[in-house]
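Take a look at these structures.
Every number here is computed from the coordinates shown, using simple stated rules; none is lab data. Model, not experiment: these values are computed from the prediction. Cβ atoms are built from the backbone, for glycine too; each structure is taken alone.
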Structure P
Amino acid sequence: MKKLTQKEEEILNYFWEKGPMFVKELKEMYEDKKLHYNTLSTMVRGLEEKGFIGHEKFGNTYRYFAAISKEDYSKKTLGNVVRKYFNNSYKSVVSLLVQEENLSLEDLKKLINKIENQQNPDE
């Protein structure tokens with residue numbers, strides 16, 4: 001999966017939150033009125049080239065939509081972080097969270113219980 005800039009992620013978040021929209025509608029969501037329509041349009045087309053956004057044609061314009069769900073993006077992004085910074089070890093990630101984020105024993109038990117219930121949904 002291609003890496004996105006902070007601004008690209010911000011744009012993608014608008015599509016996840018609001019659904020399909022035209023660039024004009026997207027521009028109206030920005031408080032920064034200095035952001036030029038053409039700049040935003042170029043960024044949206046860039047996201048489309050990367051496969052994150054798709055479009056439907058309406059007359060002579062396009063309505064864009066998220067082509068990947070927020071959940072799928074999150075999973076892939078997390079997977080990339082785990083591969084890149086934790087030698088592909090989710091165990092190392094959890095260990096770091098326990099150490100750095102003061103994850104309690106009770107929190108860990110809840111997490112284990114949740115995982116066990118997902119693996120055995122009939123029980």
Structure Q
Amino acid sequence: MKSGEDNLIVQLSFDLALKVMKYCELLNQNKQFVLANQVMRSSISIGANVREAQNAESKADFVHKLKIAAKEADETQYYLQLCEASPNYPDTKEMLQKIESIIKVLSKIIGSTKRNQSTKE
């Protein structure tokens with residue numbers, strides 16, 4: 001349970017948050033405040049929960065926090081897909097690729113942690 005640059009999911013979630021921040025600045029300039037707020041909150045929450053997981057009190061707590069991050073990732077993906085489908089919103093392809101990677105990595109971490117936890121019980 002490490003944090004920092006050598007931790008893939010920490011770095012992926014941080015990089016996504018930075019991209020989304022820039023994207024939301026564009027949305028706010030275009031007065032598209034509702035989706036800007038939603039996508040900003042959910043995307044930043046991914047990284048916050050991933051960082052919290054790095055200091056989890058137990059394996060179960062670690063998995064729980066990563067599951068919350070996964071839910072936030074799914075929500076972020078939905079908002080970005082809405083933006084992508086609308087002709088009045090800036091392109092989200094790069095962020096959608098990043099969120100897909102994050103979802104896959106979170107799923108693998110959760111699955112392997114659960115498997116390791118059940119074999120030790």
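A compact table of results
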| item | result |
| --- | --- |
| Distance in nm of label points 7 Å out along Cα→Cβ at positions 20 and 76 from the coordinates reads 2.1; which among P, Q | P |
| Rg/Rh (Cα atoms, Kirkwood Rh) derived as 1.12 - corresponding label from P, Q | P |
| Which entry (P, Q) yields the derived value 1.9 for distance in nm of label points 7 Å out along Cα→Cβ at positions 92 and 108 | P |
| When mean count of other Cβ atoms within 10 Å over residues 12-19 is computed for each of P, Q, the largest belongs to | Q |
| Parent structure of the calculated result 19, given that relative contact order in percent (Cα under 8 Å, 6 or more apart) is the read-out and P, Q the choices | P |
| Given -28500 for helix-only ellipticity at 222 nm (-39500 (n - 2.57) for each DSSP H run of 4 or more, over all residues; to 500), calculated: source structure among P, Q | Q |
| Origin of the value 2.3, where distance in nm of label points 7 Å out along Cα→Cβ at positions 52 and 100 was derived from one of P, Q | P |
| Winner on Kirkwood radius over Cα pairs in Å, for residues 36-83 alone once structures P, Q are ranked, highest first | P |
